[in-house]
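Below you'll find the structures, each written out as structure tokens.
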Structure P
Amino acid sequence: MKQGLFRIIENTHLTETVMKLRLEGDTSPITASGQFVNILLEGKFLRRPISVCDCEGNVLTLLYKIVGKGTEQLSRMQAGEELDLLTGLGNGYDLTLSGERPLLLGGGVGVPPLYMLAKQLIREGKEVSVVLGFNKADEVFYREEFEALGARVFVATADGSMGEKGFVTDVMKNLDYTYFYTCGPEPMLKAVYKTSTTSGQFSFEERMGCGFGACMGCSCKTVTGYKRICKEGPVLRKEEILWQN
């Protein structure tokens, strides 16, 4: 973990509520897809955790959704302003288990961390399929960016306004894959768990206090005891997950 100042290069809308934030700074602590950063905002006691979408050289890309006062405040910041970030947080995805045909499944703001993962897997010569799930067509983002990487991309929308009508699991049932990686809201993750026919890795979206394991606020029960999503996660393997009712 490292604290540092990052300069905003871009902070623009992808959809009505989803923003693309590009920052310049020391990205060396970011070593794996699936990690996240914690952003300090003026006047806010708790930092805001946001997953890493991409990291190339000294440029960091984050995608975030405007859901409250903190992210709304962040959305009004302009190029040239600076942000205080904690970087290198969390354990990311393990690429060594992917096999030749990995499947990536993202729901809503669970999509961003899969972009860097897809890029890394494709660089390794893997045949990557990506399923992106949204409620409706005007909420879809990053479809073209995944396609530009060379991934086979599918879209599922709950109302059927783009791609297949339904959920990511409806597409998943018809695909051949060696392993899966997923990130999204818990109901989606539970559905993927039940539908999957192979092993895989889940990235959890939890409310976090400190973001680096000190407060224990994001602990969850696993087969080997309690783990902190911010420290031992956010990525957990399918075999260690115990779902809470």
Structure Q
Amino acid sequence: MSVGVAPEQEPLIRLESISKLYGSGDAQVAALRNFSLRVAQGELLAVMGPSGSGKSTLMNILGCLDSPTSGRYWFAGEDVSRLSETQLAHVRNRRIGFVFQQFQLLPKLSAWRNVELPLLYRNASDRRSLAVHALETVGLGNRIEHRPTQLSGGQQQRVAIARALVTDPDLILADEPTGNLDTAASREVLAVLRDLNQGGRTVIVITHDPEVAPIARRTVHVRDGQLVQQKAA
């Protein structure tokens, strides 16, 4: 009886020769140029680069917020680089959870009401229980009725992480998640992201902060729209 070699697992993300151009003629700018990247299922990846490096454009493409000018993007085996705006919106809502630097919480809503917002598009009947569970996962089970103004910056960002988590996404995409936080709160938020990854979540952190990148298993550096360096932890 022969023993075969297990096939290599399909990466969650596969970018092949992605370029993104803005403008036209002499005013044309290449935000990304021939950019290729693979991200494995369950990986914790940091994307680093200075302002203007192209990392924000990369985040928009990874998050299906924008489409490349050329090249191909496969997400969970599906070529999403050719999808319509409606189809991209479906992928974003169902399969990607976003965490932003500015938290983007609605000030008049309680924590659990903010967390349930992505579920409204699904007409889910168990929104409250799912939202509470997500808040418990990030250590805020005792803050479910608190409004953003009653929470610290670190707690607000954890609410935002719970909101990203509540749809059970394939990918959590965090854009400068500690940019508005002090050192202690930053450590708390990074610990939550690391714990989620250790639980099996794929997490990508976009950052310019060298103190954030060490939480990742692998760091890629972007400059002038190109991948210039990869470093494993």
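Here, each number is a calculation from the coordinates, and none is a lab measurement. Bear in mind the structure is a predicted one, so any value in this text is a computation, not a measurement. Cβ atoms are built from the backbone, for glycine too; each structure is taken alone.
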> Between structures P, Q, where is relative contact order in percent (Cα under 8 Å, 6 or more apart) highest?
Replying inline: Q
> Which structure, out of P, Q, was distance in nm of label points 7 Å out along Cα→Cβ at positions 138 and 186 calculated from, if the result is 3.1?
Replying inline: P
> Looking at structures P, Q, which one was Cα extents along the principal axes in Å calculated from, given that it came out as 47, 41, 35?
Replying inline: P
>> As an exercise: helix-only ellipticity at 222 nm (-39500 (n - 2.57) for each DSSP H run of 4 or more, over all residues; to 500), calculated from one structure in P, Q, equals -8500. Which structure is it?
In response: Q
> Between structures P, Q, where is distance in nm of label points 7 Å out along Cα→Cβ at positions 18 and 202 highest?
Replying inline: P
> For structures P, Q, which has the highest computed value of distance in nm of label points 7 Å out along Cα→Cβ at positions 26 and 106?
Replying inline: Q
> Here distance in nm of label points 7 Å out along Cα→Cβ at positions 74 and 146 was calculated and came to 4.4; which of the structures P, Q was it taken from?
Replying inline: Q
>> Taking mean count of other Cβ atoms within 10 Å over residues 98-105 as the criterion, which structure among P, Q has the greatest value?
In response: P
> Thinking of P, Q, which structure, once mean count of other Cβ atoms within 10 Å over residues 10-17 is computed, gives back 17.5?
Replying inline: Q
